[in-house]
Structure P
């Protein structure tokens, strides 16, 4: 049922145009500090990425496709929320408000229902205080997370024996085998989540891999490594990294053959990948994981990865029926 909080009155009004430039400058700083700083591991690279992201969604000449609102409470200005729309979802891109999180969520629910949205998606930087308070309200489910590992701290676990998996450069033969298996697995994920026909899911999967790896094994910036079980010297999977100079790398895929899963080889492969990055002077390793993949999220958490950005979903309950006097 829709919720209400007695004694708390909030409303959304258009954000003053005169304050937009200052807000945009602050948004650049927020993105640089809380999103791209951790993911880039380099201040200059973080500043470039933050400006690119903000220029796309909040151009200097004014917003286009997103909406910025002032939040007002009984005492006046209580902050702002930055919103967008994606199909039937109301997206909260960022927010800064002094009102209670419960009250702000009720206001967002009302705004979502007015626009026929069926869910609120909180696309949040984990370190941003207001969206952290919103995320703490019970009832959100995790859609996806982007996490980062600080490589400068060194390996997070003391090892008394060598890793169970070692990494070796892919050959064309092992790349072809990996690509066929990865495209098939990704297509199954698309079919399951998007509820589309197998042919459509397969075409989507192939196109995504072609876009990311246009020159295959030799695609610029990408490093594809075989995961080899040390004890048997058998290739059991693949690790796909993108190096993002000067200081970062990003994991695109940790793939294991079905028979090699659940025995610790994935953990070992990620640890070996982190060490590969350290040896090349990189300071951060990032990755993304879907919310429903709880096993992978638990693995990355145990290895020391921390959430930088995440998307959370909140279903919007329908408005109660309007009834007249009886």
Structure Q
């Protein structure tokens, strides 16, 4: 495979962002902005973060960009640009690689994102690293450290679906709504539109649910120096999620990860407005708990039988 013919094959025919001055074709891209710029990077490794046993190349491209868009959403940023670097083994054909980019392009087009550069090198395993950038009005970025005692805790969408889809694919399970769960795993929908709608809210703490709500909630608690109380029966799940065992339900909804929904906290007085914004963005949302003052940041999960500490138990890197 020739690197330059591959670059020409994936090079955008047109750009969407008015702030872009120079895209692919020079040593670096150039863009101009009067807003704050938010940037994020994620790296994905074959047989660790994705596998051809459970998805097609198109799905791989779609999902890796979705992870970055979800990060931007959690910061309150409007997606604008992305760069892609790949370490490519010989077994991957140019056709398969182009399908990965097609998956990215499919999702990027929804948000008018532009591919503005990247790099390719040879390797013994496929690795994809994406850097994404977005804009947020000055001083309006959302941080995990913005939670305060008295806040409402909320979550968008339904949790555990992606993990359910992965398990169905891995074990060739037959179950109700099989295609739905598989789609939720392969083609997640970042909640960027909802996050942008929150710009009118003065204070919101956000975190994207990529590693599992147990991890994300603890990150907010630690950053804000507060205690989060999550009510287990209020954690949103799909209608047919109850077909799985109680143990699977508990683990998948709290630690499954890769749902790319949003976990957040907001002052109680703003909750009705947040619900309106979610409705306008066609985003299901549910109150799942509250924030309390504490001397030791932590997360508690309350069930009908007991209340106990919820420690980080989702996906962790370098483990």
Structure R
């Protein structure tokens, strides 16, 4: 009796899932960068500019040191972010430092003669991503608060960040893109003893390094896309071709999957044809053919206007079209 009951439950589960017309599939994708580097393979120099300015006192020396730590951390981080991007898998970032003699009050571009000399000292690279300016302005304070008769110590650290990136194309002597980054990073802490930097709060140098890495990350979001993990709907069918196509899709073989789904877009059963058309839209999205994907969604809706998933997926495709302009 127990065996018969288990068998009945198994059959019910099988019937239930066989009636579900679709399932979710995990995907990865990336969109085109908003600002592109002149190349996506070969060597590119990531240059930190440090200013040779007068350091008459300890305060000026500390400011110069904090700026330098942030600048070096920013350029090192940017190189790592570039090679981790699927868009620049064949790029070879090389890091270097250039000491400037001009004033830091005006963010002037490097001259082409300076850039030529820098290039010669770094394997004659033709493309340079230069952090032309990095300024760190830290401010910290602490205070006492009484909460329900209890004395607490509070403190904070703010790091104001101001930096400017330029990309130099030495082949055609052109600045191909530039980016100004301004931000303020903040840390707060509460304790039963006095709150200090380097204790409950990060030290000035640690915070400056973090600010440099954060500045690189913000710039990388514009020029170096990363993989996005998402899910999509994949419709089931009633033939071995649908099953084979799904297996291809799971392996990322969207061309072979589409070849099988396309055969079913002319199926006499309009519901099956609509599902196949929907899957064709998915295959074309994965292949970067967004406009074609929209056309297949139109076809799916024409075949089966009651297919509710179409409207949401259309909005997803339209967002990707906008992101890849």
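Values quoted throughout were computed directly from the atomic coordinates according to the rules given, and no laboratory measurement underlies them. Everything numeric in this text was worked out from a predicted model, so none of it was measured. Cβ atoms are built from the backbone, for glycine too; each structure is taken alone.
Quick check on the output: 1.4 is distance in nm of label points 7 Å out along Cα→Cβ at positions 29 and 309, derived from one of P, Q, R. Which one produced it? Before the final figure, lay out the partial values.
Details: P: 2.1; Q: 4.3; R: 1.4.
Answer by label: R.
Comparing P, Q, R, where is Kirkwood radius over Cα pairs in Å highest?
Once Kirkwood radius over Cα pairs in Å is worked out for each structure, R has the highest.
Among the shown structures P, Q, R, from which was the value 29, 24, 14 of semi-axes √(5λ) of the Cα gyration tensor in Å, for residues 117-244 alone calculated?
Q
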